[in-house]
Structure 1
């Protein structure tokens, strides 16, 4: 399956929009698909973690936040996602 960079960005924006609208299951499906096709960026895991947290799935949220922190950050956007993930981890782990 060939996917263009533009399609990847569109899917990422759609996923975040679903989350913002409270359509968490749809957002999770999009984030799962993104990860499955290789978009393993800190921001993807951070955003998916936010969805899990919103649904009350704390263990899944913590796992995604930790993955976001563990992945290499290649730009400011990724570093920002990692910083936010670290904040969420600190709060959830107490």
Structure 2
């Protein structure tokens, strides 16, 4: 249990330094780690998260490129698709 407190304290200190230096991307590290964990151990929960987030999604639209991205659902769906393709290639079937 001592390692947990050490890791937590280190993350809090790194997060504080990142926020103080205006590197706000560091705040997304726990969410990214949670998505990675769910993609490995509980893909069904990740699919439920995609279903829940779909009505709440925000669309980022770039008129000059003709490109739009719906956050957070499209990156999650792309990752799930890559996991599926990897599984099909590895096992040789559905």
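Where does the value 42, 29, 19 come from, among 1, 2, when Cα extents along the principal axes in Å is the thing being computed? Could you put the intermediate results ahead of the total?
Values: 1: 42, 29, 19; 2: 44, 41, 23.
Answer for the origin of the read-out: 1.
When relative contact order in percent (Cα under 8 Å, 6 or more apart) is computed for each of 1, 2, which one produces 22? All intermediate terms of the calculation are to be shown ahead of the outcome.
Working: 1: 22; 2: 14.
Matching structure: 1.
State the single structure among 1, 2 that was used to calculate helix-only ellipticity at 222 nm (-39500 (n - 2.57) for each DSSP H run of 4 or more, over all residues; to 500), giving -21500. The partial results should precede the final answer.
Details: 1: -25500; 2: -21500.
Label of the originating structure: 2.
Bear in mind these aren't lab numbers, they're just calculated from the coordinates by the rules spelled out. A quick note: this is a predicted structure, and the numbers were derived from the prediction, not measured.
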